[in-house]
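Bear in mind these aren't lab numbers, they're just calculated from the coordinates by the rules spelled out. Just so we're clear, the structure is a prediction, and the values are computed from it rather than from any experiment. Cβ atoms are built from the backbone, for glycine too; each structure is taken alone.
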Structure P
Amino acid sequence: MKTALSLLLAFILPSAGWATDTVIRAGTLIDTKAGTTLSDRYILIEDGTITDVLSEEEYTRRAVSATMIDLSDMTVLPGLSDAHVHLTSDATLHGYRRLTRSTPRAAITGVRNAKRTLEAGFTTVRNVGAPDFTDVALRDAITDGDIIGPQVIPAGRAIGITGGHCDNNLLPYEYGAVGGGVADGPWEVRGKVRENKKYGAEVIKFCGTGGVLSKGTTIGAQQFTLEEMEAIVDEAHQLGMKATVHAHGERGINSAIRAGVDSVEHASLISDEGIRLALENGTVLSMDIYVSDYILSEGEAAGILPASLEKERQVGKAQRERFQAAVRAGVPIAFGSDAGVYKHGLNGRQFAYMVQWGQTPMQAIQSATVINAELFNLDGRIGVIAPGADADIIAVDQNPLQNVRALEDVDFVMADGAVIVGRGSKPN
C-alpha cells in the first residue's frame with residue numbers, strides 16, 4: 001500500500017511513476033452503477049483489487065508502472081454473477097439417473113462445473129442447494145486455491161417438507177430415502193437453518209411450493225405453512241443470513257414474501273398481488289426464463305420424467321409472461337439461471353431471453369452485476385469496476401448493449417486479478 005507521501009510524489013513528479021500490478025486498457029467500459037458507458041479507460045489493479053479507474057489524460061499524467069493488458073478493441077465490464085446455480089449437479093442426469101450419482105462423485109462434478117462457470121465469465125455464484133454440503137467444500141477449495149472456480153455463496157442443504165420438492169421422492173418406503181434438509185414444524189425448520197449455518201452455509205434456501213423436476217409434487221401447491229416460513233426466515237436473519245425460497249405457485253410466493261424472504265426463485269406463476277407485495281417489501285425475483293427451452297428440447301434424453309415435462313409445458317411460457325409483468329412493474333430482478341438443470345458454462349444464454357421478455361440489455365447486465373451484488377451483500381465488492389472492488393473483470397469483442405448475445409461467448413476473464421481466459425492468461 002502506498003504511503004501518503006509516495007502518492008503525493010506520484011502526482012508532483014510523474015517520472016517517479018505509480019507502481020501497481022496490472023493495468024487494463026478498456027476501449028469501452030460499461031459502468032453498471034450509472035447505467036452508462038465510458039471510452040478509453042485504464043483500470044489499475046493491485047493485489048486482486050481495483051485501485052482506480054482513469055481517463056487517458058489522468059493515466060498519462062500519473063506515469064503508471066505496471067503490466068499492461070490491452071483491451072482497447074473490446075467492451076469491458078465487471079465479472080458476471082448468477083443467483084441460482086447447482087454446481088454439483090450434472091445436466092445429463094435427471095430423474096432416476098440421479099440415484100446413480102454418489103455424494104463424492106457429485107463433489108468432483110462440481111470441480112469441473114466451477115471451472116466451466118468461471119471461464120464463461122461468471123465470477124460469483126450463489127449455489128442454492130447441494131447434497132451433504134458439497135457446495136461448502138467447493139467454496140473452500142476455490143478459496144484455498146486448490147481448484148479454479150468462481151466465488152461461491154453456498155446454501156448447503158435446501159430445506160423442505162416431508163414429501164416435498166426438496167425431499168427424495170424417487171424410492172419406495174422401504175429404502176428410507178429422505179432429503180437431508182427435510183423438516184416439519186417451526187422448531188424443526190429452525191434446527192435445519194442452524195445446522196446449515198454450522199456447516200458453512202451463507203444463505204438459506206427452502207422450498208415453498210412443489211417443483212417441475214420433483215416426483216409427486218404440484219407446482220402450484222404451497223409447501224410449509226406461513227408459520228414455518230416465518231420461522232425459517234426469522235432464524236436465517238437472526239444468524240446474519242439471507243433467505244431465498246423456491247416457489248412457483250401464487251400462494252407459496254405470497255406467503256414467503258409476507259414471511260420476509262429476501263428473494264424468490266422461479267416465481268413462475270406470480271400474481272399481480274405478488275408483484276405488488278414484492279415491490280412493497282423490496283423482494284428480489286430470480287426468474288430462470290431460459291431453462292424451459294433445455295427441459296423441453298433435451299430433458300427427456302437426460303432422464304427428466306414425463307410428468308415433469310408436462311409440468312414444464314404448463315409453466316414455461318407463463319413464467320416468461322410474468323417476468324415481463326414484473327419488469328414493467330419495476331420489481332428488482334436478479335440474474336438466476338438454474339444452471340445444473342442445463343449444462344454449466346451456458347449461463348449467458350439467459351441474457352437474450354431477459355431482453356426478449358422486457359429488459360433492456362443494460363438492465364439484464366445490471367441484473368447479473370449490481371442487483372446480484374446487493375442481494376449477495378457484496379455491494380461495492382462485485383458487479384462494478386470501481387476503486388475498492390474485486391478485480392473480477394470480463395471483456396467481449398462485441399458491445400453487449402448492441403448485441404447481448406455477445407455475453408454467451410466471453411473472450412476475456414479475470415478473477416481476483418488473475419487472468420483466466422484471454423490475453424495474458426497462462427496454460428492450466
Structure Q
Amino acid sequence: MVDTFFKLHTRRTTLRTEIIAGFTTFLTMAYIIFVNPNILAEAGMDKSALIAVTCLVTAIATIATGLLANAPIAMAPGMGLNAFFAYTLVLTRQVSWQTALGVVFLSGLFFLLLTLAGLRRKLVEAIPKSLVAAISVGIGLFITFIGLQNLGIIVDHPVTLVTSAHLTPTILFGLAGLAVMIILEMKRIPGALLIGIAFSTVLAALFGEIPRPEKIIQFNLNISPTLFKMDLVGALKWSMFSSIFTLMFIDMFDSIGTLLAVAPPAGLVDEKGNIKELDRLLMIDAGATMLGAVCGTSTTTSYIESAAGIEQGGRTGLTSVVTGVLFLFSLLFVPLVGIVPGHATAPALIMVGLFMMKQIREIDFSDMQHGLPAFIIMVMIALSYSISTGLAFGFIAYVLIQILSGKLFEIKLTMWIIAILSVLYFYV
C-alpha cells in the first residue's frame with residue numbers, strides 16, 4: 001500500500017531509503033525548534049507555546065507536502081522571515097505581535113491568490129535574478145548580525161553605534177558550539193547545527209549558567225498563549241501593506257529558489273525542466289503560512305535542508321512524512337527545549353547566514369545596472385536592520401538606474417508597480 005501510494009518503485013527508491021532520508025532531513029533542520037522560538041520570543045510571545053507551535057506547524061506542513069504533492073520537501077517557519085517578524089515589525093516599527101501575525105496571515109492569503117490566479121510567474125519573471133540573489137545575501141548578513149548580537153560579541157556603542165564586546169563565559173560557550181558546527185559541516189555530518197546547539201547548552205548547564213529543566217517530557221501542551229491571537233483588523237491598515245507585500249515577496253522567492261535547487265536531484269522536473277506540482281507545492285506553502293499565523297508563528301516556507309534527505313536517496317513524499325512525524329514526536333520535549341539559551345542558538349544563526357551568502361555568486365558586480373541595486377539591497381537590509389527597507393531602496397535604485405541608462409521602455413510593468421509601492425512604503 002505504501003509502495004503504491006508514494007510510487008516508491010516508479011521513482012526507484014525503497015521504504016528503508018525513504019525512512020533514512022526523512023531522519024536526515026529532520027536532523028539537518030531540527031535547529032529551527034530552538035532558534036525560531038528564541039527569535040519570536042524577542043517580540044514578547046510565550047516561548048513554551050512557540051516551541052510547541054513550531055513543531056506542530058512544521059509537522060503539519062511537511063506531512064501535507066508528502067501526502068498531497070508526494071515530494072521530499074520539508075517546510076517550517078523560515079529564517080529571515082522570523083527575523084523580519086520580530087526585529088523589523090515588532091521591535092523596530094512597534095507593531096504588536098498580534099498584528100504582525102495578522103500580517104503573516106494576509107501575506108499567505110495573497111500568496112495563495114497569486115498562485116491560483118497564475119500571476120505568480122509574472123511577478124517572479126519581473127525581478128532580475130541578481131536582485132533575487134541579493135535578497136538572500138542581504139538576509140544572510142542580517143541574520144548573522146542578529147546571531148552576533150545574541151551571542152554577545154557585538155554590542156552597542158554611543159560613538160560607533162556597534163563594537164565588539166569582551167569575552168565572557170557565555171560567549172565562549174557559544175563559540176565552542178560554533179566550532180562544533182563548523183567541524184561537523186566540514187565533515188558533512190547531518191545535524192551539525194543541532195549538535196552544536198546541544199553542545200553549547202550542555203556546557204552552559206555544567207557551569208551553572210542555565211537552570212535544569214523541571215521535567216524532560218510533557219504531555220499536556222499549551223499553545224493557547226498564541227493560538228487565535230492574530231489581529232486581522234490591525235493588519236488591514238494601509239501602513240501594513242508594505243509589510244504584507246515584503247513577507248509575501250520573500251516567501252515566494254525563498255520557496256521557488258529552494259524548489260529550483262532541490263527539484264532536479266529529487267527527480268521532480270519534467271522533460272522540459274519544469275518543476276512538477278509547482279503550484280501545488282506553493283499552495284501548500286501559502287496554506288501553511290496561514291495556519292502558522294492562526295497558531296502563532298511567522299511565515300512558513302520550503303527548507304533548503306530538504307537537500308540533505310534528497311542526497312540520502314529521498315525521492316517521494318514518504319521522506320517528508322517521516323520528517324513531519326519526527327517533529328510531532330519532538331512536541332514531547334518542549335520543557336527540555338525551553339532551557340536552551342540564546343547564546344547556544346546564536347551560532348546557528350551565524351551558520352545560516354553563511355549558507356545564504358552562497359547566492360552572491362549569482363551577482364555580476366561588474367555590471368552597474370544590476371550590481372549597484374543588488375549591493376544597495378544587501379547593505380541596506382543589514383545596516384538599516386530592516387528587510388523591507390533594504391528591498392525598497394534596491395527596487396527604487398534598479399528602476400532609476402535603468403531610466404538613467406536609457407532603458408525606460410525595457411522596464412516591465414510589474415517592476416514599475418513594485419517600485420511605486422516601494423516609494424509609498426517610505427511615504428507611509
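Here are the numbers for the structure shown:
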quantity	calculated
For -21000 (helix-only ellipticity at 222 nm (-39500 (n - 2.57) for each DSSP H run of 4 or more, over all residues; to 500), calculated) the corresponding structure among P, Q	Q
Ranking P, Q by percent of Cα pairs over 15 Å apart, for residues 214-269 alone, the structure that comes out highest	Q
Structure with the greatest value (metric FRET efficiency 1/(1 + (r/R0)^6) of positions 182 and 294 (r between Cβ atoms, R0 = 35 Å, to 0.05), set P, Q)	P
Which of P, Q leads on relative contact order in percent (Cα under 8 Å, 6 or more apart), largest value	Q
